[in-house]
Structure P
Amino acid sequence: MKPHLIALDLDGTTLNPEGALSDQTVSTLQQLQKMGHKVVIATGRPDSISSQFYDQLQLTTPLINFNGALIHKPHQQWKNERQQTLTIETALALRQLRTAFPIKVMVAEGKQLLIPDRGYQSIPFLPDMPQPVHLLDEAGLTTPPISVTMFVEEQALDALGQAVHEQFPSLEATTWGAWSGEFAALEVTATRATKSQAIAYVSQYYQIPQARILAFGDDRNDLDMLQFAGTGIAMGNAKPDVLAIADAVTTTNAEDGVAQYLQQYFKIK
């Protein structure tokens, strides 16, 4: 079989409900790599909390972070690396949203960069930082970030995203994370930054046509990637709008849905 590109969201998709890779998933993806297929992680997560899965899978492909705003190869200088950053002025301007929304914490992030607007503890996906050395202000933010992520209660998420769209029409606001509740995440990046454009960039690099791209996802930030792929596969636990546009549906992430689908598709055990 000709080489395929297999694009994988992490949370709610490739990772199980405990946030880990199952043995079956690791074994299947490593076997596919040996067969010549390209396995690519495409996640909303920053590089700091996704590189461990890249290493566990022994990948050599580019890693896509920040919903497509960073395309790189961990632990090395890759000449084709691409970052799409926000200006410092834009990142700081986003702070005005705090006056209208109960944002628990706002963080500017980039490759090996994390600057919050206040001290915090026990925020999912973030290391505890009760007393930050630098804050998200004019003195603390000196490097253009790739994203600004805001953590709010789930019921405020849609309204916050709409406010970003209205007040900052040149930016992209997407959600990520397999959980909901009091710490839902809204990530703001440059409009050009999407998972689909990042996958297109990587597939062109490997000269793999769109028809031979398989993409797996469960959340709204996966929609464009699943629609772009030759075959877009929704997890059984995916949100309704993701299920509605998918070409196929596999079992849930708790049931190793990614591995099950790939084993059947490529006829491997």
Structure Q
Amino acid sequence: MFSTVRLLLALCSLHFGLATSPGEAKDTTAQPSAKRGFCTVVRKDGEGAERIEALNAKWFYTWGAKKPAVMPQNAEFVPMIWGRFNPERHSHLEQLTLAAQQGEFKYLMGFNEPDQPKQSDITVSEAIQLWPVLEAIGLPLCSPGCVHPDKEWMQQFMKEVDELGLRVDYVSVHSYGGPSAKALVERLKKIHAMYNRPIWITEFAVGDWNAQSVAENKHSPEKIKQFMLEVLPMLEELDFVHRYAWFSASPDSAPLGTSALFNEDGSLTELGEIYSSF
């Protein structure tokens, strides 16, 4: 399996003109991409950390602000303020500010899917009121990560950000569409033009939201492998894409199981091998 992945990566590099010289494929054993990250929960026993290491991810986040007790090797942790908080009681943000001043963190992410009732579910007005508290931490800020970064919630938020002179350094994008690299890139270009900020893809994968089981998922692992082989070089080449992170659901997830990077036993799927080798 592993040699097959290497061959596919080499062919992809040649196809997209990413070889270091004519006829020479990209060295997939070279230093992993600094753009490529992963989103996962890291538990106290270290579960999650080994997955980050297996993927050779250079950065990761856990949807939380607290640095995990067990850290993966050679990977940067990016804290996130997941949802609303009481501005009068934010000692955890004071600790985060101190850690930022000491150089422990390089970036801070904003609220997770505020436009989604089952996620942080924050109004634009609430987000705008709380945003200066996040600014005061003193780190480059990634915007709230909306389910629909090009629709009403995010458009209104960024409009008010610009009108009030607030600071958003990167625009977070979540994307779970079909396996079309061209369509994803065109969408990223649209969002970049809409907000005039670099893009940080904090979650992406290929999803079939009508599937009732993995077997019914219309996006086969083979289709998603081809998508990944095509889209990763594009994301690397796009200068306005700052970073990206694949979201790996459980392999038995009906809409996202065929996009899983890990098998049930924790080993890498072939898709995971491709992601880890890029």
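For mean count of other Cβ atoms within 10 Å over residues 194-201, the calculated result is 21.9, so let me know which of P, Q that is.
Numbers: P: 21.9; Q: 19.4.
Derived from P, not from the others.
For distance in nm of label points 7 Å out along Cα→Cβ at positions 130 and 250, which structure out of P, Q has the highest calculated value? The partial results should precede the final answer.
Working: P: 4.2; Q: 2.8.
By distance in nm of label points 7 Å out along Cα→Cβ at positions 130 and 250, the leading structure of P, Q is P.
Identify the structure, out of P, Q, from whose coordinates percent of Cα pairs over 25 Å apart was calculated to give 47. Can you show the working numbers first?
Values: P: 42; Q: 47.
Source structure for this number: Q.
P, Q: which one has helix-only ellipticity at 222 nm (-39500 (n - 2.57) for each DSSP H run of 4 or more, over all residues; to 500), as calculated, at -7000? Display every interim value, and only then the final one.
Values: P: -7000; Q: -10500.
Here the read-out was taken from P.
Hey, relative contact order in percent (Cα under 8 Å, 6 or more apart) derived from one of P, Q reads 21; which structure? It would help to have the intermediate numbers written out before the result.
Details: P: 21; Q: 18.
It was calculated from structure P.
Throughout, read-outs are computed from the coordinates displayed, never taken from laboratory work. Everything numeric here is computed off the predicted structure, so don't read it as measured data. Cβ atoms are built from the backbone, for glycine too; each structure is taken alone.
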